[in-house]
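Listed after this line are the structures, all set down as structure tokens.
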Structure 1
């Protein structure tokens, strides 16, 4: 008999729950059936996995087997979930990981065009930051990634679009008043008049002041809608691209400091050495041409 995935799954549940009774309940099995499977696993491995018969404490080997069991069962669960999704959508599936501003401003128009030629394809969108976009693409958890990059950074992917980064503030807040006092002239130093609502896009501004303000920030958000909501409530000011603000500009002011002028690029990435289905190829093509 060899080690089977079900043995590892049962062992994981017992180790995480701490008792045979609790694990048996979660697994919808009898305690004796669970105990028998654990015994079979230990026989195959050739060493005990628990310090005592109560299954409340793992041996050093048991700790290692638990980590490997988690890894193996998680991979299996992801594979089964992918199969389930494909079974639901026989026309195919497109998995997209995108930064929040792209989800709000870019994807609606692309999806509208894509659905004219692929109406039955299932589209799954993950709204995450740039670092998570990269991870999901390289782990094959997304077919296409859309990330934010500093203007001119051509180290990865293909350019979709670019727009100005600027300060977004409440219409009745200190930053707005300071901007008005300068008669429309602006620089990034205006952010010193309010707390900074930090977000990953702040890192794209090439001004040392922003790094200082981010270190002192006590509020960080990554979702565009949430950031704008916080700004309207008077929690502080933030940095966003123009395209992310223009459709949700009620109650806020947006202006672009000219010293230094900062722009953001949206770039699309994927694993070029991985087979891409026809729907994924079509969606990739539409990105940047819509």
Structure 2
């Protein structure tokens, strides 16, 4: 990883970062929580904060179930191309965002690249196990507690109505009412259905919850989702939905980690709002242009 950071230093300096920032962004393709935590290795506070802002643009693995289900339902012959394009779009938008930040809020140059390049050696099993335990323990303590609490909140909202009566149909729950209230906000993006809005709300707890929520609301197994989604989306609106899920704010565990690393609730709220605004704008532009062309 040290050598990769060394080779990426020249490229990342063009967007205002040092090569060390490549490691957190690479980890972001797995999970945003350890990616944000790994920014502590950066020497510059400027580089660390800018890298934290860029991590959400790297599509985490929790979004793969969403991509897979929608690609299989609407882009059967080009599902691999669609999924790859989402990763590329995320990286390109991250580069554009970094260039804008470099000339506005994060002016200045990144710190000189100084990193020891250790010799290649086979690690001992003991050191590997200790490192795995430390990282896993840190992740569980920081992420699992947030995910667990968020899951309880989502379950409560989905199980009871406004009068706190248990509902037999999820469409009558508090979560569904919240989705119906937010649905007009997504109408310009092509998916103004309240079920889509509700699924995006549950995505705040964990991104893979988007698929399971749609499955519950459509009363279908995941294997039968294709027919249900076809009634809600077209290929154009489906890709617009994928763009929004790609770019809108990461899960609650990642948001909590960002708050801890930035040590500011206000800055974290700004990051969340900014991510949602960028996601809405990109999906809006895509859908409106697609509607004109198609």
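As an exercise: helix-only ellipticity at 222 nm (-39500 (n - 2.57) for each DSSP H run of 4 or more, over all residues; to 500), calculated from one structure in 1, 2, equals -20000. Which structure is it? It must be structure 2, since only it matches.
Quick check: 6, 22, 20, 17, 18, 12, 4, 1, 0 is what I get for P(r) over Cα pairs in 10 Å bins from 0, in percent, calculated from one of 1, 2. Which structure matches? Among 1, 2, the structure yielding 6, 22, 20, 17, 18, 12, 4, 1, 0 for P(r) over Cα pairs in 10 Å bins from 0, in percent is 1.
In this comparison of 1, 2, the computed figure 1.9 for distance in nm of label points 7 Å out along Cα→Cβ at positions 146 and 242 is attributed to 1.
Taking Rg/Rh (Cα atoms, Kirkwood Rh), for residues 122-169 alone as the criterion, the top-ranked structure out of 1, 2 is 2, with the highest value.
FYI, it's all coordinate maths here, none of it is from the lab. Remember, predicted model here, so these are calculated numbers, not experimental data. Cβ atoms are built from the backbone, for glycine too; each structure is taken alone.
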